[in-house]
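Structures given as structure tokens follow.
Only the coordinates and a few stated rules stand behind these numbers; no lab work does. Keep in mind it's a predicted model, so treat the numbers as computed, not measured. Cβ atoms are built from the backbone, for glycine too; each structure is taken alone.
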Structure I
Amino acid sequence: MNKLSDKQAETLRYIITFSRENDYQPSYREMADHFEVSLNAISDRIKTLIKKGYIERAKNTARRLKILKNTMQ
């Protein structure tokens, strides 16, 4: 399994927690605001999480990230 950096793991945990609490995934803007980083930084983290097989994007749907591997277990 591809190991996550601290920032990547933190981002994945945030997506999971936010999703559980709100019944929908956070937007890139909400994640960027939460972590106080740019939208590009969040986009890069999401791309890496996808590449490493932790999440995938649902097709043709906004705010839909499917969690494939949960680091909170």
Structure II
Amino acid sequence: MANHYFVVCVDNDEYAASLEVRKLYEVLPDEDAAKYGQIRIIDESGDDYLYPESFFAPVELPALTEERILRAA
């Protein structure tokens, strides 16, 4: 499960309909986006989009919590 990475939204300025502050999001790998300070997540629309990386804070989850979240998806 080490290939999974989670973040919590800490800012949704200009994206209030797409992002919820304090909500957990799984990051989808995107090396090109990372070069430009962007992060790819599945937002409230159900599609994956790029957002400023500064809108999120990394979250380290206990293994059991991560397992249960991924199983529920």
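What the table shows:
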{"read-out": "Distance in nm of label points 7 Å out along Cα→Cβ at positions 40 and 56 - highest-scoring structure of I, II", "value": "I"}
{"read-out": "When Kirkwood radius over Cα pairs in Å is computed for each of I, II, the largest belongs to", "value": "II"}
{"read-out": "Read-out helix-only ellipticity at 222 nm (-39500 (n - 2.57) for each DSSP H run of 4 or more, over all residues; to 500), computed value -16500, structure in I, II", "value": "I"}
{"read-out": "When distance in nm of label points 7 Å out along Cα→Cβ at positions 8 and 48 is computed for each of I, II, the largest belongs to", "value": "II"}
{"read-out": "Value 2.2, calculated as distance in nm of label points 7 Å out along Cα→Cβ at positions 16 and 64, assigned to which of I, II", "value": "I"}
